[in-house]
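Take a look at these structures.
Please treat every number below as a calculation from the coordinates, not as lab data. No experiment lies behind these values; they were computed from the predicted model shown. Cβ atoms are built from the backbone, for glycine too; each structure is taken alone.
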Structure I
Amino acid sequence: MKKLTQETLKQLADEKRADANHQALPKYILVCGGTGCHANTGKEIYDELQKEVEKQGVADKVKVIMTGCFGFCEQGPIVKVLPHEAFYVHVKVSDAAEIIREDVAGGRVIERLLYKEPGQAVAGKIDDMKFYKKQRRVVLRNCGFIAPEDITEYIGRDGYAAIAKVIATMKPDDVIEEMKKSGLRGRGGAGFPTWMKWNFCKMQIADQKYMVCNADEGDPGAYMDRSTIEGDPHAVLEGLMIAGFAIGANKGFIYIRAEYPLAIERLEIAMKQAREHGVLGDDILGTGFNFDIEIRLGAGAFVCGEETALLASIEGERGMPRPRPPFPAIKGLWGKPTCVNNVESLASIPYILLNGGDEFAKVGTEKSKGTKVFALTGKISNSGLVEVPMGTTLREIIFDIGGGCKHGKKFKAVQTGGPSGGVLTEAHLDTPIDYDNLIAVGSMMGSGGMIVMDEDDCIVDIVRFYLDFSVDESCGKCAPCRIGGRKLLNILNKIAEGKGEESDVEQIKTIADAMRKASLCALGQTTPNPALSIIRYFNDELLAHIRDKKCPAGKCKKLLSFAIDKTKCIGCGLCAKKCPAGCIAPSTEPPAEGKKRSPYIISANDCLKCGECFSACKFKAVVKG
């Protein structure tokens, strides 16, 4: 095909605008195509809807689109029908024919498939749903709306207009100044001002410079970057190009872990289409600006989220951090000036350059501008992908958007910032979320993972999980991280087994202090954060494990004991049938007055503490001790 120029790009955008905004046909069906729904028959639902459109003869009335993630993952698979915004949840392949027959052809909304707020009988509009009401989509502006595998839909939504504007009307200094006005800080976790990083790199004199997209998202429960790429890959490509123009680079790399096949596939399709349309590669839009991109696959090492380890991996070396300075902006890939930004930062850039830095800066707090994407997971009623203005409180995200803890359980804690973040309590729910506020209370923004815990969770057990992850993912290059992390994990394991001593608390602090000061990279420096947050906010629960040898939540097996309340036991024997150790038997006592069978007893010495008896008893006769 003939490659686009500045003028023909605008013409194509005008031609495709109505369709890309779902206004060219009477109806549009949007099928969630994020990894979650895609793996849960989303692709099959899309294919069946396409078949039914042809079978029922309504191809002139409706277009079926496979989009990216809608965000409301708890309700997937999701299908939306526009323009009347029917929001169908938990859709099955077998529902496709009815959706086409009743909704598209018949004009009747299918009530049984509509999402209804808990306690409400009538479904509301999407913008009125509690999950979406307080969100503001900037990074996710196209996710769940356009077909990510069709470049013309992106162009119809002003895609590549920002790079066209930059090349035609701006100088690198102008772009950096606009980024400075925006106040955008790195969304990968460190929060370093984006404009400043670009400026450092731009000032270097070199025959070659590189732009790198860090898509090596590895935090447990995090999927913000993956979903952004799956739903809007062209925004990331355009962001890379604009950054390349600003720093004087003509080559970019996207470093993404190999276990994200759908994101990789959509990136490859997007890059192929972008080259065919002349918006990537040599002589972009006929302007003489050259910029091309390669994908490099990571093997899943968490430490490669650290920029110097990531660069080492791209070079073909083992992914291990390098001492800084010199920073990558001075000496990065193959010794050349290199700028590394994460997916969320890059996806924000086209929006900023099109609308202006001042417009972006209107949202957020004084020191943290714009929006932030979070993966809200754990014991939460509405798990999903959430984008909110900086300054939104934890309470608003967890209770207003997330709907609180599942099954009416009491909220206990929330982990922000992934395995390197802190565990925050109910007292922090009204904390406005930004970089500085989270650090002040002993946590961090991180890349955007947010895991909610309820009353049934043991904080010691949770922190053991995070420490185990960090120890396993340590590259081992520096002793403070390699040895310190293992020491912390051993202490927490000892405490969970009932062997803890009060002196362990001070030892945790001492090791943590050494790791923070001496570790080579942020992985080692922040590994102690969860352990320190226990001491700071959950000291009573920690001391219960140490002094009383009890786990208040009943999660630490070595501290558990099970017994049978004779007054409640009816002698049904179900607990004995479920017991894998065979340590439950009827007592020799005669049945109590009014009961037919003797109560059962548990042999404590033989008990595996598996909890099968506790789960099996319908009369709450089995009690934890």
Structure II
Amino acid sequence: MCGICGLWQLDGAAVEHRVLERMTRLLAHRGPDGEGLHVDGSLGLGHRRLAILDLTPAGHQPMSYADGRYWITYNGEVYNFLELRHELESLGHRFRSESDTEVILAAYAQWGRDCLLRFNGMWAFAIWDAQERSLFLARDRFGVKPLFYLLERDRFAFASEWKAFLTLPGFQRRVDWSTFVTALLDPYCQEGIEECLLLGVRRLLPGHCMLVTPRATRVYRWWNTLDHLVEPPVGLRKQAERFRELFEDACRLRMRSDVPIGTSLSGGLDSSAIVCMLSEIGSRSEDGRERLAKDWQRAFVVTFPNTPVDERAYADLVVQRSGVKAEYVTPTAQDFLNHIQDVVYHLEGLDAGIMIQLWTLYEAQRRAGVVVTLDGHGGDELLGGYVSHVLHALHDAGRLRCWPGRYLQLLGAYRAMFRNSTGSMQPDRPLSQLVADTNAWVGMAGRFGLSRRRRAMRTSPASFLTPEALALARTPDPPYMWPGNGHLGAALYREFHQTMLPTILRNFDRMSMAHGVEVRMPFMDWRLVTYVFSLPPESKIGQGYTKLVLREAMRGLLPEPVRTRRDKIGFAPPLADWFRSDLRRWLLDVVGHDEIEASDLWNRAAVCNWLEGKLSGNSLSWGDLTGLWPLLHANLWSSSISSRWISSHE
């Protein structure tokens, strides 16, 4: 896991070493173990190394292959590199290192662009072909690893984070206000579009690659999940058996490491399943050929004592069952004050939530010597773990007249998800009213994630924006569409590929890499993804449970109270409590700050009056924060890009 960048002077001018060096060093947090540069006339590649496989100098990047024809700068891991290496050796390739990086180079030399279909992992890389004078860039199937590029008349640049472009001579730091306002209204839309918050900077979308030559730049979509669906077994029992096989192998491959690994354990179903599966794999004798980490028995638990969002009791059950060593992390309001500017700086984009819990989690892991962590991202979006997914399933059941069995089972799942919530959230309406509300909820579903009904239950940023700002917003055309006619399938496909999950992946990548920690995600294994998208909806949400096939697959491995728990608690700190108390003064100060460009987009007086009323009445809620935080984040972001992102390289 690393930070990568590059610069190609398309006008033939030589790359300045100092410019490439400054680009690379702005990514030093992503790779604290070393720096490498390669300059070939008008082309330069930069690399910051986080050493995980082959810790020797042989794993140094940029790395060359085929007598210097190919050069790579690479961020990520290809977990099946051992199997690919054996295949390539049988085809005559020879290797000087024990890294997956050299395997990628050999695979590209052997199969060209088609090598991407053979990789199981996460990556963003650039390969320079010195013979053909061409640059090939690629991003993994689901966008776990980031990649941005800048194409101007006389130069092409790329980087893991677009703050690196601020070092380029002549680059104009101009905000794309249309994208900015669109992100304010829907923070989950950003990762599914090419445009970024800075004009001229674009993201290479997940599952895409591009070829750059002095004459042309072409972008290709190399991966479409729908092209790789499979025929699943019939019946839940057999489906769960196959799921367990795929999930176990996904975890096993992601245990390959030459440095210590750990896990982030929340006590929820997904992270608990990973911890228990690692324990199952680790309990077996290994002969060393798999390159599995020897130090893997540590779990990091974020806890918020004496609050409704604390899940430590469930996490402790998993710790006792698996035998891992637990280390507890307790983020505080003071941590928020100490690090919120760091969070905004490293995140780059706008977000709907506060991520201080991620900052403190990965800071604790790195401090404890854990460089790799296996986390549960993707489980909810893949298997239907959110309340909204149950509502989509309810709508589908009503439309297909699945009365009374499936509808009542789904209703039970819906109500159970709020079991530990406050009384105001309990769905205790009559069945007839719930049917009508569910149909209305789905019927008003927005194109990018949150429905209008869900937004109506919360404070919306739109209520504070000026008419001029609202006129700037646009609705991007979604690049991926689900071909079926079920609302649940469409929602899962959209959230997995375009909106919710890509945003989560961005957040965890930036917060973990800010501390030089690599996050691996077994639920993102492409074999598991294509398998689950091939399953019927009843195997995902059914029998009164969300993520049903996972629960059945983990029978006998997970503690039963964890495997069968049905309530849903998000991974977030008690923000409303903090803002009503310890962070009250900070909150009012940020809302009242008017010395930044973005503040012209909203009615600051209206925001201040509304907030003071909420605070004086002690009624500020989580729903209020979902609308308020994007504005606060925008304030902080604008201030940061006006100061730290400039002064950091001047």
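One of I, II was used to compute FRET efficiency 1/(1 + (r/R0)^6) of positions 20 and 524 (r between Cβ atoms, R0 = 41 Å, to 0.05), and the result was 0.80. Which label is that?
Only structure II yields this read-out.
Assign the value 94, 66, 40, calculated as Cα extents along the principal axes in Å, to the correct structure from I, II.
Attributed to the structure labelled I.
When distance in nm of label points 7 Å out along Cα→Cβ at positions 380 and 564 is computed for each of I, II, which one produces 4.2?
I
For FRET efficiency 1/(1 + (r/R0)^6) of positions 308 and 500 (r between Cβ atoms, R0 = 25 Å, to 0.05), the calculated result is 0.65, so let me know which of I, II that is. Provide the component values of the computation, followed by the final result.
On the way: I: 0.10; II: 0.65.
Source structure: II.
Taking relative contact order in percent (Cα under 8 Å, 6 or more apart) as the criterion, which structure among I, II has the greatest value?
II
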